[in-house]
Structure P
Amino acid sequence: MQLRGISHSTTKAAFAGFALATVLAMTPAACSTAEGSHLRPLAQAPAAGQAAAGSPACTATSRLIPSCGAWWGMAPEVFTGAPVEQALHGAESRMGAAADVLHVYHRGSELFPTEAEVRLARDPARPRLLMINWKPSFDHTWAEIADGALDARIDRLAAYLRRTFPERFFLTLHHEPENDVDDSSGSGMRATDYAAMFRHVVLRLRAEGVRNAVVVMTYMGAPNWAAEPWFEDLYPGDDVVDWVAMDPYADDRVQDFDGLVNKTRKEYPEWPGFYRWMQARFPGKPVMVAEWGVFERERDRSFKRRFFESVLRQIKRYPQIKAVLYFDSPQAPRGDTSFDSDPGADRAFSELARDPYFRSTPVPRP
């Protein structure tokens, strides 16, 4: 596809004056010491009502926004075939910390959360929030879904959720839509069709009694897609979006966390980076890094370790980021993102997962 420079006026307007308006907290992240063994005792968030001496207790809002720090979560052991409970418990043992958020994927007519996911969410020892990623259909276009083609499926899911899971959970719909856009007339897959589909599904779920879904709009987080003239048309509206999210990965262009969440390219000189764009475009919404991963670099085996150390140093520069969810997979489509592929990376990731910044707000109990 021929990529074009940024020309859409809305993004330009959103970023105008950003450098003068934005003040970033530059305090270095606090460090904590991790165990050296591969299987570690789990670091826990403070018990409900506890906080640092002299400070008020950290809590979560009705939209699951933590008042202190950020949620720590992951999609564990993806593409390994491990059942979700085994995968999460294994990942938590490997990193020596409990996940605040479990990221799971569903498609089509599947009902969610599953029994296993409910058990993990309601674990009395360490409850977890669910981030449910749902692609409603691979057989219908976005326009068809917006016109009601899946209403029976949506209603069935709503009834299941009302019966099964009254707790609050994160829900994102057809994440990373950018590379599925077909801008040709009548395709049913234009950016405006995506926005209409998203709105229709959320509003119908709400009309059918699902009021506990905290809705997340998830972008890919890549400059080339943000350069497309239809990019702004993807957004379905503030009334149906509670959080905005990005899914950036540390490819060869990225050296640290700063570069991950604010990817730029010289081909798109007007693009400020995704976090900066989100700050300007959605100043009142929390930001989620819904997927992030660090690929192996065969010629630089210490890269993962250095990258994880950069997150620890730099995360507090991004106060609007309220959740960070790792994509842990030894066989992701573009490489190995497992966090413990070498001992140095393992230790650095464990230290990051156990840092007080990610341990300050306890997960709400069912």
Structure Q
Amino acid sequence: MLGVMMNRISKMTVALALVALGIAGVVIAPASNDARDAPAIVGQTASIKAKTVEVAPMEVMQVHRRNYRQEIRINGFIQPARRVTLTARLSGTLASVEADVGMAVQAGTVIARFDTETLTLSLNKLVATTEAKAATLLRAQKDLERTRSLAATGGVAQAKLTEVETDVAVLKAELRALQAEEAEARRALDDAVVTAPFDGIVNSRKINPGQAVSINTELFEIVDIAKLDLAALLPPQESAGLSIGQMAEIEIEGLPDKPLSARLDRISPATVDGSRSLQVYLRLEQAAAGLRGGMFGHGALRIESHDDILAVPAAAITREGGETFIRMISDGAMRRQPITLGNARIGEDLVEVRSGLNEGDHIITVPLKDVASGTPVKIAGR
């Protein structure tokens, strides 16, 4: 009986030992497999658990080919390209005034006349005096010729010859003075007739017939409205992109017709006194019915034009390690896309992309420096 029990105990002991060994094998074997397969399992877990980046719709842009215009808003007043204030060139009484405000005049048209009676008398007197002096000089020159002949033969003293030569020189100087006075008198007669210097319209008349005026008194203002300018003031910081010939579209208050084209004609070299503004002048390309100086105009001056280009925000461009790239969304993931920039810069925000992008691509417009390429991207609300 005792032997049978001992036998059973021995079998149980062996069974327990085997169970123990089996358990040990189960515990050890997975540990060995984990160590060998650890990299693969970690990689799979990382892929499964990769964090999706969410961006706002405003942070994603679909690029399209477009025409871009960089413009500066301008406003100012219309003024004639040419205007002149005519002033009196002599003192006298106005015999007639032959032009009035609003009258169209042509170059050379007589618009006022001074009384010329006194001027004519003075001129006639000077002409007579000049002719008399010329005759006296002619007689003195003949006397000088005879005196020189006598002096050569010893008929007169050298002192007498010198005296006659001096008389002739004095007469010549007096004749030149009279001739200058005569020319001045003739010019005064010419100035007594006031004419228009160019084709235009009388903008103001400040005199009346019979009025006595002094020299430099303002008479008329003539303007040429066939050529009109828009005089505008610009901040100096906007002047860098200006160049003669740039075009603008101008709307004139009070004129319901379509905008007028204007060309940048002149740029002031310095700011206006007492202001930090720069004066520019735009020449209107065509006239319009009812257009007058002093009207207010406003519009846009096109300083740069780029046609059929791809452009992206400057904030979306990253430069790193000598490479220029942009972050785009492709198949639901963020991908770094190398690009080549063009020369065009549209304002302060957009930059031309010459190559690397296609029309319709979706790009991220904000920097995501810590997001690796291939990271899933979700647009909020979609």
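Highest-scoring entry among P, Q, by distance in nm of label points 7 Å out along Cα→Cβ at positions 82 and 106, is P. -11500 is what came out when helix-only ellipticity at 222 nm (-39500 (n - 2.57) for each DSSP H run of 4 or more, over all residues; to 500) was calculated for one structure; which of P, Q is it? Only structure Q yields this read-out. When Cα Rg over 2.2 N^0.38 Å is computed for each of P, Q, the one that comes out at 2.37 is Q. Of structures P, Q, which gives 0.00 when FRET efficiency 1/(1 + (r/R0)^6) of positions 146 and 242 (r between Cβ atoms, R0 = 25 Å, to 0.05) is computed from the coordinates? Clearly, the read-out refers to Q.
Where a number appears in this text, it was derived from the coordinates with a stated rule and is not lab data. Keep in mind that this is a model prediction, so the values were computed, not measured. Cβ atoms are built from the backbone, for glycine too; each structure is taken alone.
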